[in-house]
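Below: a set of structures, written as structure tokens.
FYI, it's all coordinate maths here, none of it is from the lab. Note that the structure is predicted; figures quoted are calculated from it, not measured. Cβ atoms are built from the backbone, for glycine too; each structure is taken alone.
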Structure I
Amino acid sequence: MDKELYIIRHGETELNKHGIVQGRGINSDLNDTGRAQAEAFYQMYKNIPFDKIYTSSLKRTHQTVHKFIASGLPWEQLSGLDELAWGEWEGKPSSEHALAVFRDIVEKWQNGDYDAKFEGGESPAEVAVRLTEAVDHIKGQAKEKLVLVCMHGRAMRLLLCLLTGKPMSDMGEFPHQNTTLYKVALTGNTFEITDFNNTDHLKELNNLGQD
């Protein structure tokens, strides 16, 4: 194994909580739940000897790994890791009409139309270009053997498809709870998921929510 990536989604925001799409164009903060998720992740993985942290350019990812950054680990923002832009639908209240519109475009993606997008937004094909650039940059840092990557739900699922050679129409096969962890090993030019949708750090939080 040449490199290992710990890839996580950012913690919860208020828009996440209310089922409202934020995308690349809305720079949300974590809410109380998101901060608790970030703390839980930090407590479980703070002793992992990461060589580098990569985040998107959006502050919800920065806030999620803030304690790792504050500990002095090298940190780089890559805009290629930003969330897919949903254009005119970003920040719009959740409604039956909105859900129907989103179901329609996701169906197009599942049918292989990777150029489909909303007005002012991005298509999976466009996101794949910048994700590939970000991955090439990370791969190119030979001295960084153990890397923490914090990004976004839709972009993360597209990234996992790209890394594992799956068609982007399979993006829905990757669960994406806030701060879920995917470990990915790179050997040569081959990526392999070694830990799938790990949320062990959230067990205590989830138990508290059920009390």
Structure II
Amino acid sequence: MYVYMKAAYLSMLPDSESRPFGDNEVDLFRQVPTYKQKIAGKSPPTEKFAIRKARRYKGSNPIRLPVPVLEMMYMWNGFSMISKQPELTEGMMETLLEAERTLQAAPENEYSVDDACLILLLKGLCLKNQGQMQAAEDCFRQVYSSEKKLKFDHYLVPNALLETSLLCIDTGRKEQAIKLLQKAKNNYKEYSMESRTQFRVHAALIKLKADTNDQDEITSL
């Protein structure tokens, strides 16, 4: 995981900027699978995720990951933690817009749809943090409407449903939120970092149930 993150940071440096320590991100990405280990007979989900992502660098003509550092920030709930720091959100949005322009200008490849959907998901989170709820929801919807076109990053769909449901909660649409959460919980299995997503879905459902029960008690008084 540490090797993957080091490579991820280096890969997002401008081509004109020198690489510290003499490391090359492509070489580092190719080393990632060699460090695979098992704990109690199982590989940690983060390591599985890193290995899947690093596969893009195995061939002689690697296809760059668009925003691997921001993607891992999402996995570790970074977007929520910086929600009250607008200058950081603005900087992340600029990075995402630049990645989007680069992707659109590049020849299409087998990862193009997946990369576009990743950028959309992260853009949606930035827009939500900026209070642009409808624009954020539009981004999330574009992700899960692309479900059948995704080839590798299937985790994006249940997470887009989850983020839409959380946005619905924030805007008072609890019934719609519950439907989206149930769909994310029941319709998707065996995707990257599944336990993390399922935990967040479960937590949201528990909170909605508690809020609904509290409201029922208030109504009955």
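Among candidates I, II, the computation of P(r) over Cα pairs in 5 Å bins from 0, in percent, for residues 18-121 alone that gave 2, 11, 16, 18, 16, 13, 11, 9, 3, 0 used structure I. Starting from the value -21000: which structure in I, II was helix-only ellipticity at 222 nm (-39500 (n - 2.57) for each DSSP H run of 4 or more, over all residues; to 500) calculated from? The value was obtained from structure II.
A value of 115 for volume of the Cα convex hull per residue in Å³, calculated from one of I, II, originates in structure I. Taking distance in nm of label points 7 Å out along Cα→Cβ at positions 34 and 202 as the criterion, the top-ranked structure out of I, II is II, with the highest value.
A value of 0.4 was computed for distance in nm of label points 7 Å out along Cα→Cβ at positions 82 and 130; which of I, II is the source structure? Going through each structure in turn, the value belongs to I. If relative contact order in percent (Cα under 8 Å, 6 or more apart) comes out at 13 when worked out from the coordinates, which of I, II was used? The value was obtained from structure II. The maximum of Rg/Rh (Cα atoms, Kirkwood Rh), for residues 98-169 alone over structures I, II, that is, the highest value, falls on I.
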